[in-house]
1. Taking FRET efficiency 1/(1 + (r/R0)^6) of positions 89 and 217 (r between Cβ atoms, R0 = 35 Å, to 0.05) for each of P, Q, which is largest?
2. If helix-only ellipticity at 222 nm (-39500 (n - 2.57) for each DSSP H run of 4 or more, over all residues; to 500) is calculated from each of P, Q, which structure is the one that comes out at -4500?
3. Rank structures P, Q by distance in nm of label points 7 Å out along Cα→Cβ at positions 17 and 73 and report only the one at the top, that is, the highest.
4. Which of P, Q yields 4.1 for distance in nm of label points 7 Å out along Cα→Cβ at positions 233 and 249, as computed?
5. Of the structures labelled P, Q, one was used to calculate P(r) over Cα pairs in 10 Å bins from 0, in percent, giving 6, 29, 39, 22, 3, 0. Name it.
6. The value 17.4 for mean count of other Cβ atoms within 10 Å over residues 9-16 was derived from one model only; which of P, Q is it?
7. For structures P, Q, which has the highest computed value of relative contact order in percent (Cα under 8 Å, 6 or more apart)?
Structure P
Amino acid sequence: MQEFQFSSHSGMQLQGYRWAPEGQPVAVVQILHGVAEYALRYDAFARFLSGQGFLVVAHDHMGHGKSGGTALHFPDGWAAVREDCHTVYELLRKEYPHLPYVLFGHSMGSFLLRSLLYTHPEMALSCAVICGTGWQPAPILRAGQLICKLEKLRLGATTHSKLMNRLMFGAYNSKFKDAQTPNDWISSTPSRVREYTDDPLCGGPISVGLADSMLSGMAQNQKLSNLKKMPKTLPVLLIAGQDDPVGAMGKGVQKSAKRFRKAGMQSVKVHLCRGRHEILLEAHCKEIYETLLEFMKNCIIL
């Protein structure tokens, strides 16, 4: 694994990583990580893919990992973070202009990926994997945005709001009556939950500004006018755990797929598997790896 840095649209330096296969790569996979985590949590998955001939690249979003540590704040909003993801795409496209290209986004990364599909439909992609995503009812999104605005006035954009974090993440954990930690919603594997809980770069409270950015981005993603801008022939896989509260235990994933199809997307698949939110870190993750590998291989010409 090699590290690299590049300039963010907010002016700061962001941390990136690449996992190269032996010999010439057969395709590029770009991973977009979720909120309150960082790119190196995908190391095992990236090494699996590189062992299959893929060049894998990922970066820490601003305010995450080595791109700002535990700030968990987007100083210039959703669009700037989205464009950072596009910058990585452009860097790799220049280096490998003719290779098949796969975008993979998990959780918040899935919503960033969805934003990229309608703001940059010209991207030369072979397929997109939308992992751990969901669909929020419009009234809930509007209520969340209103609370964010009020909390901004009360605390400021860079401050952590206990109320906002409880509303956004506490509801997920409440789905599991036998929960032993505040993070049981992420995995059904206790050791994985402990790793996440003990990691100082994971699970911290997000800023009011970041919460507002996420909710605004999700609201834009769900507009039919934006959905219709996505490349119609792009193969898309929506994959999630059957017990993932972010995807309303599968219902939000199915609804996302239904709206994609309504917007004219011609190749949308859904795969619901055993597990909660972080299916790549469940005990049976190798099964998930193989499912993803099969989809990717079917979308590229090897």
Structure Q
Amino acid sequence: MERLDRLLLSRYPDFSRSRIEGLVKAGFVTVNGAVAEKAGMKVSETDAIDVEIPPPVPAEPEPEDIPLDVVFEDADMLVVNKPAGLVVHPAPGHFTGTLVNALLFHCPDLSGIGGVARPGIVHRLDQETSGLIVVAKSQPAMDGLVKAFASHRNVEKTYLAICHRAVGRVSTPSGRIENLIGRHPVDRKRMAIVERNGKTAITNWQVRPDLIPPRPECPIAAVECRIETGRTHQIRVHMASLGTPVIGDKVYGKSPLDKRLSPVPARQMLHAWKLTLWHPVKNVKMSFEAPIPEDMRAYL
């Protein structure tokens, strides 16, 4: 038996140990058809090990004149209402036309803050998720915001999700989900609730009958989700685990049910609705709210 990372280093002598670890962590390495759990796992000579090498990302994104819906801005930070469909930062398949490209045009001095490839980016939203995202414009703000979001202290994030209703959930209007979320054991593009090798994920959810009144003929519900952690696809995975997946979610949702709705959802109906945090430099509590987008209002 041998450690996976050592075996891969012998196969790819031009790669550093950190590059190998990054590929494993991102889910680009499979062992016998399952996503590798960790770089230090034990493997044997008879194991089938496959490695997918993603294409390189350009080191320095270029500024692009892309309109931004700015909710707040000062010398240290920026809060943007991101539209659905906009990718946050350059990645394979999306080297241009991202939020980062737009930010570099809007804030010429942003380059290099927090890193060259993802300047100013403190946290992320899925491409098809709309709503509030915070950007650091100074290094002190970057340091403070990264620390706050990493510790989940003094940051409150509230999302609005429109979900398929589950019959058994009508009498349970709210709840709390706490478990581990990690890479799906087979499909690296998916996340899943796991028993080990995952990270703690906490979602507090509450049905909002004031937005979509409960009716026997109504197949959907508005759900307010306040998250205490920010794991990849967290709300989408948690809502699906309740049997009430976000409508329009092509990964964790129910496409046959989506097609019965009018209008048929063109994207996952998930919106980063409200955000409360302390200003990283001025130490002042601030709250923001992004209007519910029109494509979601069609269901309210």
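1. Details: P: 1.00; Q: 0.25.
The maximum falls on structure P.
2. On the way: P: -12000; Q: -4500.
Computing helix-only ellipticity at 222 nm (-39500 (n - 2.57) for each DSSP H run of 4 or more, over all residues; to 500) on every structure in P, Q gives -4500 only for Q.
3. On the way: P: 2.6; Q: 4.5.
Max of distance in nm of label points 7 Å out along Cα→Cβ at positions 17 and 73: Q.
4. Details: P: 4.1; Q: 0.9.
Corresponding structure: P.
5. On the way: P: 6, 29, 39, 22, 3, 0; Q: 6, 24, 31, 26, 12, 2, 0.
Here the read-out was taken from P.
6. Values: P: 17.4; Q: 11.2.
The correct label is P.
7. P
No lab work stands behind these numbers, since they all come straight from the coordinates. All of these numbers come straight from a predicted model, not from anything done at the bench. Cβ atoms are built from the backbone, for glycine too; each structure is taken alone.
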